[in-house]
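Derivation of every value follows stated rules applied to the coordinates shown; laboratory data play no part. Here the structure is a predicted model, which is why all the values come from computation and not from measurement. Cβ atoms are built from the backbone, for glycine too; each structure is taken alone.
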Structure I
Amino acid sequence: MNQLQHESSPYLQQHAHNPVHWYAWKPEALERAKEEQKPILVSIGYSTCHWCHVMERESFENEAVAAIMNRHFVCIKVDREERPDVDAIYMEACQLLTGGGGWPLNCFLTPDGKPFYAGTYFPPQPAHSRPSWTQLLMYLADIWENQRDAALEQAERLTSRIHDSGTALLKPVSEQTAINWREVFSNLQNQFDPVEGGFGGAPKFPSTMAIQLLLEYYAIYRDPQALDHALLSIEKMISGGINDQLGGGFARYATDRAWLVPHFEKMLYDNALLVGVLSEAYKLLKDPNIPSTPNQQQLAEV
């Protein structure tokens, strides 16, 4: 049965009446997984997360879907605002596996808590090259039943990579700050969208830190590609629907590649980061020693 009724977290309370047999992140859930040798499904979100609510409505409130989850997995719900430590570990697993992340974060673990698969939102029906949630559940249940060694090997590899990235934080500051700028820039280049700006396809996030890095790379190496892509990204965001022309500020992300359709959620931390990037871009565009196109000069006047 669902174990969330007595939890204090607003997010967990929202799921307290799901037909899924949710546990909170507590020893009894992990002990049960070990005793029954069942894989663990950890679903992480927060109370104001739009897609968390969508997935609950589409899948977690569905009796048939819940029956599959209960049969094949020990299901744990985590409020990322209550357990940011758990969220950080499994978000890193998701990013290593998929190159992206977000919430709801759905991570599949071995009984001892090592991740072997992770993703974010999955629809009730296959869409946009994503399997349905039910298809994914049945696929991973079959992997665990019939190809368990492969899942365990994947979990060991992924755990090792997470551990390595964690130990990197313990290195002396001089080692941490020795950035290979050209390697980082090359990696970003592989993700450039040369038409619409930004990185990758839909959904498209501002990727503020990546744009900041492009501006810093230009300041160091004067590589015009870095500046051009940073400014193209900023131009497309400012002229797109992600920019709230009435209320001000920027939405968290666009649901399409061209920045036209915003996800109607504005986050303070996103906009705070964008202020710094926009200010840096403005300074570069106003520098008479830096060549810029008419479009880029027009951008400085926006």
Structure II
Amino acid sequence: MTESVLVLGGYGAVGKHLVENLRAAGVGALAAGRDPARADRVIDLTDPTSLSTGLDGVSVVVNCSGTEDPAVAATAAARGIPFMDITSTYEYLQHLEQVDGPVLLGVGIAPGLTTLLAVEAARGGGPVDVAIGFGAGEGGGPASTEFTYGLFGKRFTDPDGSQVRNYTRPKSFELPAQARYPRFPSLRADFGDQHRLTADLGVPVRSYLRLDSRLATVGLAALTWVPRLAALLPDGDMPGGDGWVVAAHGGSGQCHWATGHGQCRATAAIVAEIVQRLLRDPIESPIWIHDWIKLGDLREPLEDAGVEFGTGLSVTAE
């Protein structure tokens, strides 16, 4: 093991699987965090000295901690250490784009896999609608829950210039039968890659989110109007399964999709493959995943990890 990958939040919901996957692939991985009992390397991200010392001997940094501080990325990048983060937050991704040094943006399921699927769907023209489905029975960890609940009541700019409140404007999509998702609408949600893709692809790209549970999805639509009630929601899993699905529907009527079980494990599998590619093909400045690799580069290793891919004709209904 000649390389050393520092996984911030390395014993969390995604981080623990990432460390396991990297080690299984023969890549040295260090689980980092504040708990000496669980961390291979104790790091407090609120302490610049702790972070700086913790970067010694590190080849790549992956942030799975949920801490969205551009200064963390900047500290790593200033030393020439590539940095990536599994975040979905648009504002944070914008800050990462401005870091001086090697930063890879859009790694994980959404953004990441969704980003690459959208590029394929856009080849036949736009607009591109990206449907994201997560199993309500697998919360995805505290950071994922915080992102989902943090969208309540917030607005973002649509490609047409209008302001969209998260979890509104429902739209139904035909999802692959392999996902076994019941049919009901998805809701607009501000996943960070939709904005970058709209600019880069020259067609409108819109992200939609739903859960596998109708009740849980209806809850998102209701609570976006009374976000203060989000404090009453459980922090962990809700009734539902662990299946996830992402499907990019292009203007040509073609749909490109991926589906699997275990959001956290799948995210870790995606990131582990990206890390190994990054070690072989270094970057020097901030770059989005779709400007660096194609969907086909990830397909075979992810299929080996249990992810199913496919294409088909899009069928949507308002």
Structure III
Amino acid sequence: MTSSTTYNAQSLRDSLTSRAKELETTLDKQLPRMKGGEANLIEAMRYAVLGGGKRLRGYLVTEVASLFDIPMTKSLYVGASVEMLHAYSLIHDDLPAMDDDDLRRGKPSTHIKYGEAIAILAGDALQTKAFELLAMEEAHESATVRIKLVKALAEASGSTGMVGGQVIDMEGENRHLTLPEVLNLHAMKTGRLICYSAEAGAILGGAAPELHNHIISYGRDLGTAFQIADDVLDATASAEELGKTAGKDNAAGKSTFVSLLGIDDARKEADRLVAKAIRHLAPFGDAADNLRALAEYVVYRKN
């Protein structure tokens, strides 16, 4: 995993920072504070989804959509939807019955701050709110496009995607997994939502089948590279750097890319996947330079 990029790293950082602010504003507007009986629930939802995170998934949605001239006013709704879905998954992932983590994004996990019951319900509510955003006309004027977005997210996040991957991950604590099994686990648990984030931009843009497939292939390779980088960081970075407990996978005896390949070979595999992901962007020319830089960023990031 390289420490420098071929593409303009400063341009990407500026773009990520600007887009994160826009996504944060959209999320804030969609979760206004309330004074009724559900006030504590809303606060827990806001705590989980606002004020932290790289917003990579939301950025992917909006950046891919821009390749097809989709205005940010539409793609931000879809980007916010993915960020809500991701936040729900993190809330549930941190629960004692799952990965049992007290720290997330450098602050107490939602169940530590609000209790397990409210945390579970906040996750549930963020999940349903995510689909509500996709169904809004503000996301796209075409009901057909909105249905495609909803269907693809349901597939990416349900039993054949993120949730199914979490089950395989939990069961993997009791036995040694092979490399193909680990690849499948993370393609489902992590990769599917990252891939969806890219694909959603193509769906919004009504991409032709060939271009649509290029975007899906980019997202798939990016998702795997992201997870390999996560495994390397879990083995090499501190809790302060990560914003979450470090070394948990090794302590739990989980099979990871690092445990199966070693740190050096895991880094090489991440680099290979990034190069492959970048090749999928060839049809888009210079317009995809931020997506190329993003692919490189995911493997040299520090958290």
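When helix-only ellipticity at 222 nm (-39500 (n - 2.57) for each DSSP H run of 4 or more, over all residues; to 500) is computed for each of I, II, III, the one that comes out at -15000 is I.
Ranked by distance in nm of label points 7 Å out along Cα→Cβ at positions 157 and 285, structures I, II, III are led by I, which has the greatest value.
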